[in-house]
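Listed below are the structures to be examined.
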Structure 1
Amino acid sequence: MPINKIIPSIDGAISDIRDGATIMIGYFGGPGEPPCWLIKALARKGVKDLTLISNMTGWGRTLIPVFAEKMKHLIKYPSWWDDPGLLVENGQIKKAICSWASGMTPSNVNDFEKRFRANEVELEMVPQGTLAERIRAGKANIPAFYVSTGVGTKAEDGKEARVFNGKKYLLEYALTADFALIHAHKADRWGNLVYQGTSRSFNATMAGAARVTIAEVDEIVELGEIDPEEVVTPAIYVDRIVVRPRDEVEKW
């Protein structure tokens, strides 16, 4: 039977995500656009007590318009743009493992920071490169590794340390998840993915680091239309593909 990983609906693609799941959401700040429709679907579903693994906890609908105005010389955000902050604002996130959990400035505080200060959510801060490597390690079935990042800082607290060649390193553990929600520009029905710009960063890293990887894509093309040299994420790392509403993508 021919391989076809295309799911006909956004809501169907995340239908088996349950309360208490650990989810990775791939994006890189603003320009590395999130899987917006998968996030909206998860918000509609209302699952709670989620552990979020992402570069950021997100701006949310409160701060996205502010950020868009500040960065309008670089990027224009369509009205449908959402990030993990929507799930935070909905009270669906119980813990975040990320590199950036606050708002843009001390005067632009996001909802996660407010909830954290009120002891309503948990936070594990991870240096960005270490976060990417912990996810990559999980993807490669490497249980742990040593890095020098964080030595001599609060990031060292409670961690095993060893000295190699006269330099101190900290033990970091791999990260995996139940689901990875990622965004890619183009896919074929097998699940080979191509990205655009900074979307290539955490999306490509997270693909395959979860039990189920779900890719939200701008476009699905026929087999053979993607040059093998252009494939960033091979199909073996992708379990489901869902296409964004074409009228909304073209509008942007």
Structure 2
Amino acid sequence: MTFVLLVEDDDRLRRALTVTLRSRGLEVTEVGRGLDALDVLSTSRVDVIVLDLGLPDVDGLEVIVRARAISDAPILVLSARRDQLDKVAALDRGADDYLTKPFGVDELLARTRAALRRSGGSPEPRVVSTADFVIDLGRRTVVSASGELVRLTPTEWGLLEALVLANGLVVTGEDLLTKVWGPAYRRQTNYLRVYFAQLRRKLEPVPSAPRYLITVPGIGYRFDLSASGSAAGRERGASLL
């Protein structure tokens, strides 16, 4: 699975691109602001960034510079700016490719594939093994210690995946809501309470005393990779392979 961060302030174009990219088998996180993009980039796996330069809060060139400071993911610029100086400025700041609007979807996909090839491709899918279940990010599955498939809804999986990819760091409630539901839902904290209660019922040995899905009051949630239990196998806790 290739994870694309799509940064585009035009709502209709962003939605259309998201639908198209997902139909081609890509996992898409969509945002309309530069600062939101940097938040996603700092907390989630991103294999390629598709970036519009004309953003409402931070100029796209500044986003490129700040993204380069925290990520090696290739950056493909989409922009209505056709001047050669704009293209040179974007490439000099760290962009890998530049595509002017309007553009064809097939060309966008081809340039995305080329950027991934040049960067060495997407990271290998990871497996998180705990005493109580195994999460396979590549296959998007969770299997219990008894070998049974744990059935998660797409929303439950999105939350779990976001926490696992944070490698034990805290993910804010706003970041989770933005990633899983979209920017319009970033204040709907009641959604998180409901869905984390469901996840804990499915994954935690004792849902009322969670070992893995930890709430950080006033901030957000984290996946505890150091969790341990009482059985001999649990002494190893959780490991990220």
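Remarks
- Test item: relative contact order in percent (Cα under 8 Å, 6 or more apart) calculated as 22, pick one of 1, 2: 1
- Cα extents along the principal axes in Å derived as 64, 35, 31 - corresponding label from 1, 2: 2
- When distance in nm of label points 7 Å out along Cα→Cβ at positions 193 and 225 is worked out for each of 1, 2, structure 2 gives the greatest result.
- Look at distance in nm of label points 7 Å out along Cα→Cβ at positions 105 and 137 for each of 1, 2: the largest one is in 1.
- Entry that produces 2.5 once distance in nm of label points 7 Å out along Cα→Cβ at positions 169 and 217 is calculated, selected from 1, 2: 2
- Read-out helix-only ellipticity at 222 nm (-39500 (n - 2.57) for each DSSP H run of 4 or more, over all residues; to 500), computed value -6500, structure in 1, 2: 1
- Structure (1, 2) behind the derived value 14.9 of mean count of other Cβ atoms within 10 Å over residues 17-24: 2
Values quoted throughout were computed directly from the atomic coordinates according to the rules given, and no laboratory measurement underlies them. Everything numeric here is computed off the predicted structure, so don't read it as measured data. Cβ atoms are built from the backbone, for glycine too; each structure is taken alone.
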